[in-house]
1. Given that mean count of other Cβ atoms within 10 Å over residues 373-380, derived from a single structure, equals 24.0, which label among 1, 2 identifies that structure?
2. If we compute Rg/Rh (Cα atoms, Kirkwood Rh), for residues 269-380 alone for structures 1, 2, which one ends up with the highest value?
3. When distance in nm of label points 7 Å out along Cα→Cβ at positions 173 and 285 is calculated, the result is 3.4; to which of the structures 1, 2 does this value belong?
4. Figure out for me which of the structures 1, 2 the number 19.1, 59 belongs to, where Rg and Dmax of the Cα atoms in Å, for residues 245-508 alone was derived from the coordinates.
5. Quick one: mean count of other Cβ atoms within 10 Å over residues 69-76 came out at 16.5 when computed from one of 1, 2, so which one is it?
6. Have a look at 1, 2 and say which one yields 0.89 for Cα Rg over 2.2 N^0.38 Å, as calculated.
7. Taking -1500 as the value of helix-only ellipticity at 222 nm (-39500 (n - 2.57) for each DSSP H run of 4 or more, over all residues; to 500) derived from one of the structures shown (1, 2), identify that structure.
Structure 1
Amino acid sequence: MWNELGHFALILAFCIAIVQMIVPLVGAQRGNMRWMALAEPAATMQFLLTAFAFAVLTRAFVVSDFSLQLVYLNSHTDKPMLYKVSGVWGNHEGSMLLWMVILTLFGAFAAWFGGGLPAKLRARVLAVQASIAVAFFAFVIFTSNPFIRLELPPLNGRDLNPLLQDPGLAFHPPFLYLGYVGLSMSFSFAVAALIEGRVDAAWGRWVRPWTLSAWMFLTVGIALGSWWAYYELGWGGFWFWDPVENASFMPWLISAALLHSAIVVEKREALKSWTILLAILAFGFSLLGAFIVRSGVLTSVHAFANDPERGMLILIILAIFLGGALTLFAARAGALEAKGVFSTVSRESALVLNNILLAVSCFVVFLGTIWPLVAELLFDRSLSVGPPFFDAAFTPFMVGLAIILPIGSILAWKRGTLGRSAKVLGGWLMLAVALAALTYAVQSGNSALGPIGVALGVWVVGGALADIWMRSGRAGWSDRLRRIARLPRADWGKAVAHIGMGVTIFGIAAMLAWEREDIRVADLGDRWDVGRFAFQLDDVRQLEGPNYLTTLAEISVWRGDRQVSVLTPEKRFYPVARMPTTEAAIRNGILRDLYVVIGDPQENGGWAVRVYIKPFANWIWGGAILMALGGCLSLSDRRLRVGAAASKQARAVPAE
């Protein structure tokens, strides 16, 4: 009964989305306020019905209702409750329903909190958002129905993919989807503005919170995925340039460019066409990510599905929305006249350079990700594009971005001076160069990666601090500190996000430059040195978990004559799924991680053991947390300011 109600709610939401797609759009064209007003209750009903369907599916997983095919294929009665719930979105059909819940939620937010928008723009935004919902409702209902019944329900299920039975992966997809789908609002605002033929500073203010929230959620989602790969896959890395990793990274890069470009639209009414184009491309890359994850055309350990037919349908949806929006953009581009004029040395120019670096780096990632598919289709050749290409092609653009970031933050709008920037940033530049030289002098080996990472990290963090200090004026210390405390949260958010970027840059460079690795076969009682630490294999035993069998090792860690830790890496086997997983044991620290993996028993006795010492590993995710926190601070401030600006405009301009 519940499952049928959930299915019916999904179909009803689909019908409401069709009405919302057509009626408010026609009403905006005719100036009919009643037709335009229909968009708000329709958006609310869409969300409530979709959320109900999702709650019904979640209930089926929680109670192990194996009459549903999806529950049978992705759950098991012995599975812990957390993974029963996360199993709802740990598959193609359930993840698409979660996608729809978030899509309709954003539409409902636009209806609930968009009262300050002009009536026509609000109606058109909600209509465009509904058109996206119509496409995906049709996709879910007709090709990916999560409520398909089994004629004879089995006694138990086939379990969830063991790699997904992890806390990091339980929360990773929802955050990513909040970012992916959040960019649909930027797309809807862009298309609505193109239909009206008008983009102004107010539009820049309205689109920024949606873009910022999407970027913030993408940051958290990518960080969770990177953290999961670090400790779960047992390879000791945090990023592998996997196609699915790239699928989330590309919209993150474009949304970062869009966020900075929208600032120029808001402050100077310049870069209008470019900002609209970025909003279209950002959502296009989100849809491309959905295609990569679900089509199976590119191999990945993260893929949800291997179904080229359904992947092709997503590609058709991508072509319709991206092609339609770009056609409309080409038709309306002439009306998007820029008003702001700025000199070569100005904050606007720095933001343009920022955009170019982000956009080109995104194109590099796109090219490397999609090229194996292109080579196979066009040239009948099997190619693999791996980390060496991405590292060599992508890194220079990020280095350039890190160099320009502090300078752009300090420069004045419209017309700046490099002399003033040099005066503010000169001390930090000297400190960055001095620390890089010191690092190069004391490090072992001759790698330049460590010193460069130190210099860039100090430069970016110092630039953010200098920007905050500069905004405090020229008064005494006490007055300046009081002014700093009273700065808008948007300013603090920008500084915290830039500091997070600097911390992450340093963490990545330090970990790659200075990590130590030791792979060996060890017998019980063996002791060996890695760096300043000694490791000893004390015990290996077989145990049984809730739904898995495990080989658990005990490895003691010593520094001199003092034992500092006992690590317990595992190698698990899930009998239902017939799949092994590796559970690394990690002793986290501020300065380094001790990372140990137990392998298979060897024919001649002993066990394969891998040990890594990873300096500053946690600084990578600490920087990501700071970036997301900065976005959250800015978002809290922007909401208040957007509401105030919109309310003033609504009072000053008669309703159309």
Structure 2
Amino acid sequence: MQPAAPSPARRRLGAALAVATALSVSPLAAGVATAAPPPSTSPTAPALGQNVTVFDPSMPVSQIQATLDATWERQRDNEMGTERYAYLFRPGTYGTDEQPLQIKVGYYTEITGLGEQPSDVVINGKVESYNRCLDGGGTSNCIALNNFWRTVSNLTVDVNAAGQDGCRSTANFWAVSQAVSLRRVQVTGGTLSLMDYCTAGPQYASGGFIADSAFGDVVNGSQQQWLTRNSSLASWSNGVWNQVFAGVEGAPSEAGFPNPPYTTLDTTPVSREKPYLFVGDDGRWNVRVPAARQDTRGVSWDEGTTAGRTIPIGEFLVATPSTPVQQINNHLARGGHLLLTPGVYDVARSIDVKRAGTVVLGIGHATLTAARGAVPMTVADVPGVVVAGVTIDAGAVESPALLQVGKPNGNGGRSDAADPTTLSDVYFRVGGPHVGKVDTALEVNSDDVLIDHTWVWRADHGLEPFTAGYLGDTDRWRTNTGRVGAEVNGDRVTATGLFVEHFQTFNTIWNGEDGTTVLYQNELPYDPPSQADWQQPDGTLGWAGYKVADDVQRHQLYGGGVYGYQRNAAPGITTERGFEVPETPGVRLHHVMTVHLDGIGVIRHVVNDVGAQADTSNQGQPRYVVDYPVG
């Protein structure tokens, strides 16, 4: 299949996509026709589903440790499983000096405090993620490159290594890759290491994201790319390719780039922290929704409660995978909010978010899976909507999109730069646990939207019914299909932490004006069967990993990388350029690079026709452009 070329701008997007969307959505609701538990209005914990556990500091440490260890054993290798877990900690201290609480976080697991401030919940011990050994539990092929889908937030880790061996006692290890976030986390009493140098050596990791957090010393080590936003730290060491800091007190200087490979913005242009559950002094459960801010620096909670609004849990429909979509939509239409508890939701009809200021919060990596070609979620052209903590999977029947923000034609919308619709920790997956098909995974048509950390992934490995090994299997190219990862058609859209990988044409297309991206990470698809499959209709070899439309006048990107790893077609696949942008003074890229990792492929240029070629002669060695336009 030769995918069609993208539309150049929102105002010229045809009606075909809208028609396809309407036709693909089933009139049937997802799930069985049984009512979900009613929203809770009592001060006791609401019914949050069978895979949510609420801990109290009065519980024995041994009991909490045993519960968490059991989940770690289930989830440490469960990369493509359906189990989802959230562990919520009421305010208090967990673990003692003699018996620290040592938490290991596996796949689809969320560890979250329920305090109003991160200091209200203290873990005396550690909260860690280690290299994963892929030899069936042994100690070989141990990497962090696949350590996805896990969350830690709204708590303090007072590092206590009592009982750990000498190597493990040196730091709190957080060796992770994409779709992993640390938010509202404070680490005291020890070093935070973003690599695991104790399990078969450091190895590489390909994460990640920190926001609204405070640390002492941070060892970045073998992380290939990382975004730290609106945080504070005492020191930061090492880094591989793209290490980006925005609004971070104590951030290293970017002087000398690419050695070291740091990109540092004094402030974050647009930010909004992720909503969080908390239990008030009266024992009632609430969701705090932080306000959007502009040109900020440091954490949001250093002078008291984070600015924003508090919504009682009773205004949320607490949904489970058996809750019908019609019930969800009725609740949202009446002005309510939505809390998605852990699980996998088969969605054959769109969840429609139509009202300004609506909050959709997922916990425990709640996952919406498209059924019958549906668009699992749509957001109207209204301001102030917040969607957070949700993973959206493509299904076996092609969907036109997985999340659509605003109408494709852009008519009749309204937006507010001071209250942008915000996507926080919203992840997308095409393939992996099952066959997936989508045209465009994330489509943003509205103006004034903030994308705060997303991973848009067409899977390079998984459980699909192909031959063992997956890499090199050319059937995947025509079975797991995804044309575009992210398409931005609205104006004044900001992305902080945009990770998009392995799509079959332009991985990201930016058509709107005044767009800003702070850290872009992309890996081109592994699996084009031949150069003919990775070639545009006009003969251009391959598609850029990041495309700004030819008629855009104003756009900026800070810290970006496009990587090649294409193995199916020896002697290799050639891509003309990593980034493709119009040659105009208002479109500016700062600190961008390409690199080829397989030793057989080629990326000829970094940006347009500028930048050295990445090929066999410099395998694994980035080609940099410090600023574009040059000079």
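1. Numbers: 1: 11.1; 2: 24.0.
Of the structures listed, the value fits 2.
2. On the way: 1: 1.07; 2: 1.01.
Biggest value here belongs to 1.
3. Numbers: 1: 2.3; 2: 3.4.
Answer for the origin of the read-out: 2.
4. On the way: 1: 21.5, 70; 2: 19.1, 59.
The correct label is 2.
5. Derived from 2, not from the others.
6. Numbers: 1: 1.03; 2: 0.89.
Value 0.89 for Cα Rg over 2.2 N^0.38 Å corresponds to 2 out of 1, 2.
7. Numbers: 1: -23000; 2: -1500.
Among 1, 2, the structure yielding -1500 for helix-only ellipticity at 222 nm (-39500 (n - 2.57) for each DSSP H run of 4 or more, over all residues; to 500) is 2.
Readers should treat all values here as calculations from the given coordinates under stated rules, not as data from a laboratory. Quantities reported herein were computed from a predicted structural model and do not represent experimental measurements. Cβ atoms are built from the backbone, for glycine too; each structure is taken alone.
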